[in-house]
Structure I
């Protein structure tokens, strides 16, 4: 599996994942790739991380990790038919 990120200014880093993805693996990928990509792309302080509602992304552990590491995320709606 491949994890990647991008911004309006271009592509960020890619990470090859050769293990079963879980919250801990996801957090390690974020730690090793998001901030370096932000620096490489010369983004300002106002960038926002967008991710879907996959359980690895929304777990208590990941939510706490994102908060601790001051990564602002975009709220993502559920797939409910009721809007």
Structure II
């Protein structure tokens, strides 16, 4: 996945939460990126993946992030850790 700009992040064996996150990412990318659009070349796919990632990280409100975008949640958590 490195060719897509995705870094490897190994998890512990039998880590149900990590498996669920991976499955959710695959499902979301299929539903919102691969099925609605046909990419003619690798560069088009990479640009579409980048747009999807940016939209997901900054626009989507996620319940487990207390109805904030993942990007905002991460920034808020980082700010909390810096202050503490």
Using the calculated result -18000 for helix-only ellipticity at 222 nm (-39500 (n - 2.57) for each DSSP H run of 4 or more, over all residues; to 500), pick out the matching structure from I, II. II
Label whose coordinates, when distance in nm of label points 7 Å out along Cα→Cβ at positions 3 and 75 is calculated, return 2.5 (choices I, II): I
Can you say which of I, II returns 2.5 when distance in nm of label points 7 Å out along Cα→Cβ at positions 19 and 43 is computed? I
Of structures I, II, which gives 14 when relative contact order in percent (Cα under 8 Å, 6 or more apart) is computed from the coordinates? II
Origin of the value 15, 38, 36, 10, 1, where P(r) over Cα pairs in 10 Å bins from 0, in percent was derived from one of I, II: II
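FYI, it's all coordinate maths here, none of it is from the lab. Note that the structure is predicted; figures quoted are calculated from it, not measured. Cβ atoms are built from the backbone, for glycine too; each structure is taken alone.
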